[in-house]
Structure formats: C-alpha cells, structure tokens
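I've put the structures underneath this note.
Here, each number is a calculation from the coordinates, and none is a lab measurement. Treat the numbers as computed from the prediction; the structure is a model and nothing was measured. Cβ atoms are built from the backbone, for glycine too; each structure is taken alone.
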Structure 1
Amino acid sequence: MARLPSSVWWYRARRALARSAGDRFALGSALVLAPHPDDETIACGLVIATKVAHDLNVTVAVASDGRLGWFSADPAPDGTEIAAIRSVEWSNALRALGVSSESQRQFSLPDQGLAHAEADLEQRVGALIDEVLPDQVFVTAPDDLHPDHRALARATCRALASRAAAAASADASGTGAARQPELYAYRVYPAAGIWRQDELGDEVAPRPTAQAVARALPRLLTHREFVLRAPDLVAAKHAAVAAHASQRGLLDGELRFVWDRDIELFTRLDPGLVAPSQRRPPG
C-alpha cells in the first residue's frame, strides 16, 4: 500500500473533527466566489448542488481567466486559448451542478495576478453582492495554499467589511441598514490550514511535514469546521469535475481527496479579521 502524504492525514483530521452543518446550507441564497475556474467545483460543488436542489438562488463568479493553468496530457495551447477552453469547461461544470448561464459571472482578471488587482476585485465583489443580495457568501480561505486564493479572500473580506460599516452608519442615522450575508470560507488544498496566514509566502501548495501537521493539530480543536454531507449529490459533483478536462492531471492528484467524497468542509469567517499586514495595496 502506498504511503499517504502528510497533507492527506491533515485533511482526514479536519474531516473527523468537523461538526455537522445541519440544515444551514440548505437555507438561503448564495454567492460562491472562485479564484480560478474549477475551485468552486472542487470545494463547493455539493453546497451549490444542495442549494439548487432546494430551489435557492445561487450565483457563481470566477475571478481569474485561468490562462496559466494547463494540466492535460495534450500539448498546451497558448494562454488565450487556454482561457477560452477553461471558460467553456467552467460553464459546463456549473450547468452540471444546476447553475444557469444567467447566474454565472466571469471577471477575467489575470491568472496568478489577483494580488495585484485586489482593489478592482474588491469593487467587483462588492458590486455583485449588492446586486444579488445573497444570504451566504462562500470564498476561498485566507490561509489557502495559493496566492490568488488568499487575494480573493482578502478582497471579499474588505468588500463585506465596508458594506457592514456602511450599514452600521445607515442604521445609526435611522435610514435603515442592509442585511449582511454570512461569510464561509472553503479550502481547496488538502494541506490548507497547516500554516497560519502570516507564514505563507508566494509559493503554491508548500509541502507539509509530519512535524508541521502535529503543531497545527491543536488549532483544529479550537477552530472546528462545518461538514456538509450530501451523498445523494455526489454524481452531480463528479459530472462537474469531469467537465474540467484540461485540469485532470491536477484533479487526479492530492486534490482528489478533497473533491472525491460526499462531504465538504467550511469555516464561518468574520470579514473584519483580515489583518492590515495582509492587505496589499492596489497595483
């Protein structure tokens, strides 16, 4: 039997210690935000399908154009063609989950460059929240293992924090406050959460060690995630994953331990807890 990597043991520990989400994800409309085409399918496919099954409105937006991601046995075309291919795959995956074309949004910002477009990203996310007025927002975690994932989390937290501040001001003036959505974070990589945000640089998915996992385990007890179980919707999620043909080399690696199950993990996130030191200036 092949020896499982430390990241998989970490993911299994997260799953074992997570608390049941109950019906919280079967209630309320949602906005799901993804940094790259496929992230929402990997880590949010079941929550999307759950809400669709309950006739709840779900809007899905992808921030980057995905042009630098090619994990196929076929020779890689140029970046413009990759972006076009991934756009079609993304749309097909969402349709497999039951999301209509009208509820799909693409920002088409530079792949692997979201940290340099955070001001624009914050504005777009804020405008989309004001447009669709979701009850719940789902976004990559601030400690996920890709700089683009963390940039989207920061921009989303700032957009929601600004919205909450404006609502508080409106409430204080007696003009009425807009309802604020709940924010949930999802992690795409099985090793995500081993490192704190301030320990992560620009490396994508650093390799964990058994010692790093052991140091991080106590945090799982104080920051327990919510687990959504949806065995009846696994087939829909698998069909959505299959639509991302250009990413099979990546999806069939360690990421399969995240998507090839009947569960998904989420953390309730406070938008105001993004530290100033993690906020990058626009540029």
Structure 2
Amino acid sequence: MINTSSFKTRFAPSPTGYLHLGHAASALKIWEQAKQIPENFLVRIEDIDQTRCLSEYERAILEDLDWLGIKWSTPPRRQSEHFEDYKKLLNFLQSKELLYPCFCTRKDIEQEIANSPSAPHSSPAHLYPGTCSHISKDQQKELIEKGTPFALRLNMKNAIEDISSKILTWTDLSKGDQKTTAEILMKDHGDIVLARKDTPASYHLCVTHDDALQDITHITRGDDLFESTHIHRLLQELLGYPTPQYNHHPLTTDKSGRRLAKRDKSLTIREIRKRGISANDLKNMILHSNIDQLLI
C-alpha cells in the first residue's frame, strides 16, 4: 500500500516532439501509481536542450496529458528557467575537484578509443578514455582563454573516493534491491559529461537535483534508464540528496517488439485524437496492452 500522505511522483517529458504513444503509456502508469491524486503527481518540463526543445511541443504535451485525464496540482517546473541553480551545483563539484574541462570533440574521442591497444574489448565503446583528465591546470587555463569549446566531465575516480560508502544501495520496486559499486561506475559509465557549451547542465545533474528539490519519493520510468540510476545514486551521495524508490518498467512496444518512442517516429497522441478515438478507449487499449490495432 502506498502512503498517499508522503507519496510524490512526477512525469518529466522533454518537449522535442509531440507526446507519443509510448510516452503516454508511461504517463498513465505514473498517474495510476499516484492513485490519481493531483497533489501526488507533478509534471516537469525537461527542456535543457535549447536547440531541440520547442514551446509548441510543450503546449501540445500538456494539452494531450489533460485530454488523457491526467491532472497535476502545481505549475510545471521548466528546467530551462533554472540554469543558475544547476550552475551552483557545478561550482560546488568543481570546488571539490570532481570536475575537469574536456576539450575533445566526438571525432577525437572515437580516434582515441580506436588507437587504444585495449579497445574495444576492455570497456564499452561509449566510455570516455580520460584523455583530458591528464591536462595540467595551466594547459586548461590556456585552452579556455583561447576560447576552445569544452565540456565539464565528472572525475569518476575522485568522485568515488569522495563518498563515504563504496557500495550505494537503492530499491527498484520491479527488480528488488540494487547496488551501485565503484566497479559499475568506472567500467560502465566512466567520466560522464555534466555540462557542455550547448547544454549548460546534463540530464543526469538536472534530474537528480530536481527530484530532490521537489521531494519526489517514487520515480517510475522506462527500463532504458535503469543503468542511469547508478549515476543518479552517485550524484545523490555527492550532493547530500535523499534517495527515492524507483520502478523501471518495460518499454511499450508493438507486436513485433519495436519500441514506441520519438526516435522511432512512434504514433503521436495528436494523430490518435484526429482519428476520433476517445481518451477512455485509448487508456483501455494502453492499460490492457491492446494497442496494435492503432498501428495498422
């Protein structure tokens, strides 16, 4: 049983497109978990990517959520309005020497990995090889003064040394008790980016901060973000934030197993509404995993 007096959850879309069928299914699961009490359910607009996020999509997403019968009690928090808050977090981490500027382009990183004698077998292909972590303070200053673009990366080794416990625990309501270890953080994630020129703060940093700020007790999201929770658990420890409970659910797919997501041009709620399908009928299709008839 959920204690509704202390329970708080959120739905946090990125307005880079219209609300699609897979995302709507996730929103309905979260709304159901909130026991359909608006005070327990928040909407957050994760619009840190200013190059892709549009106000048109935000308005449409909120309209579609309302059409689905999903309600929230307070105005949505827009991450783009709080870059100064995230900057303070970056300054705090920098003061503890947990961040370093990375001047590598994607091409530089790919070349470095390709030239490594251990690649590609010893670590995931996406793992940053730590090239700029060895640059001296004087070199960093010189490159920054020249105007060389850079990202801010978390020095994972230093971050792990900074926390008191080397095994961090968290609970997934679907998968049970979980452990975030130094080995997972080093081998699966490495020196992740926490800010870059076109995105003043990363998803990882913003979502961890906002969940703590908004007193979120339960986070329901897709399985594709399960591994990211290890990063969020580390950031919670570094920043002194509480740890909510998680529930990572299987992604909504069609009969062939193809995920229903923006990147795969999933059917949008606006298209479904134009077909004259009612909100109740759509909710029943989603909740009973009977959406294939919409995809014909």
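Figure out for me which of the structures 1, 2 the number 64 belongs to, where percent of Cα pairs over 13 Å apart, for residues 79-126 alone was derived from the coordinates. Derived from 1, not from the others. When mean count of other Cβ atoms within 10 Å over residues 47-54 is calculated for each of 1, 2, the greatest value falls to 1.
Thinking of 1, 2, which structure, once mean projected area of the Cα convex hull in nm², for residues 103-238 alone is computed, gives back 9.9? Matching structure: 2. Upon calculation of semi-axes √(5λ) of the Cα gyration tensor in Å from the atomic coordinates, which of the structures 1, 2 produces 27, 23, 20? Comparing all candidates, it corresponds to 1.
Determine which structure produced the value 4.0 for distance in nm of label points 7 Å out along Cα→Cβ at positions 191 and 215, calculated from the coordinates; the candidates are 1, 2. Matching structure: 2. If helix-only ellipticity at 222 nm (-39500 (n - 2.57) for each DSSP H run of 4 or more, over all residues; to 500) computes to -13000, which of 1, 2 did it come from? Clearly, the read-out refers to 1.
From which structure (1, 2) was distance in nm of label points 7 Å out along Cα→Cβ at positions 71 and 151 calculated, if the value obtained is 4.3?
Attributed to the structure labelled 2.
Name the one structure among 1, 2 that distance in nm of label points 7 Å out along Cα→Cβ at positions 207 and 223 of 1.7 was derived from. Answer for the origin of the read-out: 2. Here mean count of other Cβ atoms within 10 Å over residues 135-142 was derived from just one of the structures 1, 2, and that gives 11.8; the source is 2.
Largest in relative contact order in percent (Cα under 8 Å, 6 or more apart) among the labelled structures 1, 2 is structure 1.
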